[in-house]
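For reference, the structures are reproduced in the following blocks.
No value in this document is a laboratory result; all are computed from the given coordinates. Note that the structure is a prediction, hence the values are computed from the model and not measured. Cβ atoms are built from the backbone, for glycine too; each structure is taken alone.
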Structure I
Amino acid sequence: MKFVDRYPIVVTPRKDECRDFWARHLGLSVLFDSTWFCLLGHPEGTLSIAFMTPDHPSSPPGPEVFDGQGLCFDIQVEDASAAWEEVRRTGLEPSLPLQREPWGQLRFGFTDPSGLFVDVVEQIEPAPGFWDADRR
């Protein structure tokens, strides 16, 4: 199997709000937009996400309207401190402040208009002993 792209499709009645949010706060470009579906992508091709209204007949079987539960969308970045500053300059105040986690992440997070929690992470050294085999 040769993959061409990969992206989640978030089913939401707030498609246009999500499109504008991801373009404004994360710098994604609109790759395709219609009344019922929008695909956004990062100019470097490293991140894609789509939003679809719940009322279109092409909707795949099963996806109900996303209710904000059961999914966390992680975005790994090279520099979480720089990403934090970039996001805040757009006017977004993340609900999870920039913090160092003992398991080896520097991260912050926020929720988009669909209710999707976005976790922005940089992999860093874990606290000494955190991943020791006998730690449970």
Structure II
Amino acid sequence: MSGRFFLDTNIFVYSFETGAKAREAKALIRKAVATKRGIVSFQVVQEFFSVAFRRFAKPMSVAEAEQYLSTVFRPILAVQSTPALYMEALHLYNIHALSWYDSLIVAAAIQAECEVLYSEDLQNNHKLDGLQIRNPFV
């Protein structure tokens, strides 16, 4: 078993809030970076910065984004956009009736040989093609 786990975008967004979800999100991110077993894809980085620049109460500055990219995302960014990733996402989209963006996240987690995908966007404790879905906030 690889011990790898994939973090969906919402984990990073919640880490900038307060409360129980923020604490859990921060713990997962720390674990991802410290153990080098956490994985994200290009999509997670893009979605996070889109939210951070436009939807945060205090939008993230470019300098803050550069720092976050260097310290948090760079060590765990392992899945890039490829034709193979899109083909797997199309397969998942067709077979499991996921949204297109969820299909890309699941395909990236499978491609990175992750055992677990942490996300609140998919059904908790569900398995997709051997990948365990876990909602860390339940």
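Can you spot which of I, II the value 29 was calculated from, given it is relative contact order in percent (Cα under 8 Å, 6 or more apart)? Only structure II yields this read-out.
Give the label, chosen from I, II, of the structure having the highest value of mean count of other Cβ atoms within 10 Å over residues 7-14. Structure II gives the largest value of mean count of other Cβ atoms within 10 Å over residues 7-14 among I, II.
Which of I, II yields -5000 for helix-only ellipticity at 222 nm (-39500 (n - 2.57) for each DSSP H run of 4 or more, over all residues; to 500), as computed? If you can, show how the numbers build up before the last one.
On the way: I: -5000; II: -15000.
Structure I accounts for this read-out.
One of I, II was used to calculate FRET efficiency 1/(1 + (r/R0)^6) of positions 39 and 119 (r between Cβ atoms, R0 = 25 Å, to 0.05), giving 0.70; which?
Clearly, the read-out refers to I.
Taking mean projected area of the Cα convex hull in nm² as the criterion, the highest value among I, II goes to I.
In terms of percent of Cα pairs over 14 Å apart, for residues 31-86 alone, the structure with the greatest value among I, II is I.
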